[in-house]
Structures are given as C-alpha cells and as structure tokens.
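Structures are listed in the sections that come next.
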Structure I
Amino acid sequence: MSDRKPRLIASDMDGTLLRWDDTVSDATVAELERWRADGVPVVLATGRPPRWMVRIREVLRYGTAVCCNGAVILDLERFEILHEEPLHPDVLGSVTAELRRRQPDTWFAVEYGLEFRHEPIYKPRWDVDAPGVAEATLDEMTAQPVAKLLARHEHLPRDEFVALVQAVVGDRATVTNSSSDALAEISAAGVTKASGLAKVAAQHGVGPEDVVVFGDMSNDIAAFEWVRAAGGRAVAMAHAHPDLLAVATDVTGTNDDDGVAEFLASL
C-alpha cells in the first residue's frame with residue numbers, strides 16, 4: 001500500500017460519494033475542489049448511464065466519468081461521450097435467449113448511453129416517464145450494440161439470480177450487481193470499472209499505484225483489485241458489501257458521514 005500522495009482520485013457515486021438522499025455534501029465538494037486545485041484529477045466511476053449524470057454535473061461541473069460500469073467514458077463539462085465498449089447483438093441474442101429458457105420470468109432492458117429501452121413487463125424503478133425512456137420488444141433491443149444489458153427477476157433472491165446469470169453468461173460478457181434487487185448488469189467481456197478507470201488514468205499518465213478509489217458494492221471489486229495489486233489505495237465505505245470489504249486496503253465512514261471527504265482529508 002502506497003503512502004505517496006495520490007495522483008488520481010476515483011469514486012463510485014451511489015452509496016459512496018452521494019448521501020442516501022442523492023445529494024453531495026458541501027464538505028465533500030470542497031474537499032474534491034481542494035484536490036483538483038492541487039492538480040489531482042477526480043474521476044467518477046459508476047454503474048449509472050450518462051443520462052443519469054446531469055445532476056452530478058451541476059455539482060462537480062467538470063471532469064471525467066466512467067459510466068455503465070466501464071462501458072462509457074463521459075466528459076462531464078461538455079457532456080460528451082468520449083469512448084464506448086458496447087455489447088454486440090450476437091452476444092445479446094444468445095445470452096437473453098438462454099436466460100429466458102433457464103428462467104422464464106427474467107425480464108430485460110438495455111442502456112444505450114443516453115437512452116433506455118425495456119420490455120413492457122420489465123418494471124423500471126426510476127425515471128419511468130423520462131425523455132429517452134421507452135418500451136421495446138426483446139428483438140428490437142438486441143438488434144444493435146448496447147452499453148449495458150439489464151436482467152431483472154422480481155421474485156428470486158438477488159445472489160441466487162446473479163449467480164444464475166453468471167453461470168449462463170460465462171466468459172461471453174461481464175456480469176455484476178450494484179443494488180439490493182435481483183438485477184444483473186451485463187457488459188461486454190472484460191469491461192469493468194477497472195478497465196474504464198485504466199483508460200482514464202493512462203490519459204493522465206497515472207498508474208494504479210498512484211490511484212485512490214472509493215466504493216461500496218460488488219461492481220467496485222474489479223477497480224479495487226486493479227488498484228490494490230499495484231499498491232494503490234482501495235477504500236471501502238463502512239457499510240460496504242462484504243465481498244468488497246474483503247479486497248479493500250482501507251475502510252472509511254459511511255456516505256452519510258462524508259466518508260470520502262474524511263479519508264481524503266487525512267492524506
């Protein structure tokens with residue numbers, strides 16, 4: 001574990017940088033601005049699609065966001081997609097067909113980055129009537145590349161369903177979960193928050209040994225392992241998922257206690 005001052009700060013959003021009321025505290029914003037003023041880039045690494053980055057953009061104003069668990073890199077200031085690693089139709093078709101055969105009550109949706117499509121029976125939890133959100137058939141959704149495929153089950157326990165999805169998908173794609181629901185998030189093979197952060201860090205001439213990364217859920221594990229293996233700091237929130245705590249180098253306070261700002265202020 002490096003004792004050097006980090007040269008890049010990366011943070012998950014929900015359950016990490018954001019409080020449970022979906023806000024960022026003034027203390028956290030001030031701490032991030034202090035590091036930015038000292039020349040240290042702050043990068044958001046989130047499962048959120050770009051269309052869910054508008055409000056955080058109003059708070060942080062500039063910088064880079066790794067969205068859709070690494071599939072999309074977004075310039076926050078210009079609100080411009082800089083890079084995409086899509087999941088292609090051949091994989092989409094085979095994965096969805098096999099999942100539905102194995103578990104008929106699996107419902108699907110897809111993220112295109114700035115738009116969202118879902119089967120009529122799929123129950124979105126947020127922005128049901130937002131611009132860019134619409135119903136579509138499974139054939140329509142899998143006919144073109146997507147940033148992320150979502151598979152949801154309304155009755156199975158989360159861990160059981162995610163394990164089933166992982167078994168079906170195998171090495172054809174990357175499966176993760178970032179919520180308490182039975183919701184599997186499926187990206188192209190090899191696409192994780194770690195792969196997205198590695199691209200952004202390289203653009204800044206920074207290696208993982210000089211990165212501090214914050215997170216709270218299973219979709220942060222790849223980024224934690226990438227940083228930890230090189231001697232960087234992988235910081236879990238106090239309420240983090242046990243699997244993430246197991247690969248953390250450090251633990252900080254909860255998101256409601258401004259754990260990110262607290263840890264950065266201690267460096």
Structure II
Amino acid sequence: MADNHLKKSLGQHFLKDEDVLMKIAAAIGDMSPFKTVVEIGPGKGALSKYLLKAKPGNFYVVELDDRWAEFLKQAYPLLRGKIINEDFLQTDLSFMQYPSHLVGNFPYNISSQIVFKMIDHKDVVEQMTGMFQKEVAVRIAAKPGSKDYGVMSVLAQAYYDCQYLFDVPPESFDPPPKVMSGVIQLKRRATKTLNCDEDFFKRVVKTAFNQRRKTMRNSLKEVTNKKEVLTNEVFNLRPEQLSVQQFEDLTNLIQKS
C-alpha cells in the first residue's frame with residue numbers, strides 16, 4: 001500500500017473534501033455519452049471512486065507516481081488494465097475515441113500544458129472538467145477586456161465554451177496549497193474548425209500577447225509590416241480587447257494581404 005509521502009516535484013495536493021469531490025462528480029454528470037473518460041493525476045483515487053460509481057464505459061487513469069499507480073490497482077480492482085503509469089504530457093492519446101472527456105484535480109505545475117495538449121487533441125476531446133490553481137482557471141475562462149484574458153483564453157475559447165464553476169479553498173486539500181483553486185468545465189463548440197488558417201491563428205495570438213501592453217500595430221510587426229493592412233482600426237487596439245472572432249478575422253486580413 002502506498003505511503004503518504006508526497007512528491008513535491010509532482011505538485012501533489014490531494015483533495016480530501018468529500019463535498020467538493022461530489023460537486024466535481026455532479027458537474028461531470030452522466031458519462032455514458034463519452035466513448036472514453038480519462039482522469040489525470042488520480043493520486044489516491046478520491047475522485048476516481050465517484051467516477052467509477054457512474055460506470056463509465058472506457059475509463060482510464062493516468063498516474064505518474066509509481067506508488068499511487070500500484071495503490072490504485074490494489075484499491076480499485078475495476079481499474080486494473082486501465083492505469084497508465086506515465087506522465088500525461090508524454091502519453092500517446094491514440095487510445096481515446098471521440099467523444100472523450102478529460103477530468104481531474106490537475107497537478108498545478110503542468111495544468112497549462114494539459115490544456116494545450118487538450119487543444120491539440122480537440123478532434124477527440126469533447127469535454128474537460130478539471131481543477132486548476134484559481135489564477136489559471138480564471139485565465140482560461142476570462143473574457144475580452146479582462147486583465148486575465150490572454151493566449152490560453154483565446155486558444156481554449158476558439159474551440160471550447162469555458163465555464164468557471166466554483167472555488168475550492170486550500171483546506172480542502174492535504175497538504176493545503178498556498179493558493180485558492182477553481183473548477184472549470186470546457187465543452188467543445190459546435191463549430192469544429194476556425195474560419196482561418198489555424199496554425200497562423202495561433203502564431204498571431206501568441207505574437208500579439210507577447211507584448212500585451214502595446215497596440216496590435218506594434219506587437220504584430222513581425223507578422224505583417226504592410227502599411228495598407230496596418231491602417232485597419234483593429235490595429236489601434238490592445239490584444240486583450242479582441243474577441244476570438246476578431247482574432248480569426250485579423251488572421252485572415254493579414255494572410256490575404
């Protein structure tokens with residue numbers, strides 16, 4: 001049986017508050033529509049036990065810590081053969097089928113990278129319900145005009161509707177983190193592809209926010225220097241003022257010039 005020693009390098013903070021666990025499970029709801037459900041960083045299986053009650057069809061857990069992977073195998077016989085003892089960021093997700101759902105109390109030190117990996121697999125990941133450091137959760141769900149609105153907001157919201165669900169205080173964890181946490185849910189938008197070159201869209205968004213205090217005219221110099229394009233009013237704005245749709249339109253404007 002696994003001991004209680006935590007690995008700081010893995011950002012381990014185990015959720016112990018049963019009310020919060022039930023709220024997350026309730027937010028996930030009926031899992032029958034999903035071909036694959038993957039829990040990232042299950043640790044002791046605190047959330048897994050609620051997810052198993054819902055009898056998900058193809059339920060996998062990805063756990064990097066060898067001790068907890070072995071513990072889960074012994075404590076939850078239903079998970080045998082479904083435990084992927086790897087770093088999620090390195091895991092080959094070809095086993096996932098559309099529609100899939102990613103869930104978990106995500107390790108804070110890789111949570112942003114988990115979101116970017118989800119976006120890379122947007123063709124199979126229909127939904128994500130996860131706990132993040134509140135600051136990151138707020139950033140993902142932020143709307144244009146907010147100081148929290150940035151690269152992750154735009155790239156996630158280009159493909160997903162993002163909803164901030166609720167706060168989770170430090171005392172809900174063992175050991176308590178030094179920050180507030182937050183649970184968010186992302187659901188795939190009906191529009192499956194953007195109305196622009198998606199790789200160039202990413203480049204435009206990332207370049208714009210590299211210098212977020214500058215106007216788009218200054219921050220996007222490296223992607224366009226054509227004066228006839230730069231006269232467009234959108235270049236008077238700062239990146240946090242643009243909606244996803246405006247970034248799509250801007251991508252087309254630059255590329256077609």
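Details
- Calculated for structures I, II, mean count of other Cβ atoms within 10 Å over residues 50-57 is largest in I.
- Entry that produces 16 once relative contact order in percent (Cα under 8 Å, 6 or more apart) is calculated, selected from I, II: II
- A value of 1.00 for FRET efficiency 1/(1 + (r/R0)^6) of positions 178 and 218 (r between Cβ atoms, R0 = 35 Å, to 0.05), calculated from one of I, II, originates in structure I.
- Here mean count of other Cβ atoms within 10 Å over residues 194-201 is compared for structures I, II. The highest value is that of I.
- Structure (I, II) behind the derived value 18.6 of Kirkwood radius over Cα pairs in Å: I
- Volume of the Cα convex hull per residue in Å³, for residues 42-113 alone from the coordinates reads 87; which among I, II: I
Here, each number is a calculation from the coordinates, and none is a lab measurement. What you see is a predicted model, and the numbers here were worked out from it, not measured in a lab. Cβ atoms are built from the backbone, for glycine too; each structure is taken alone.
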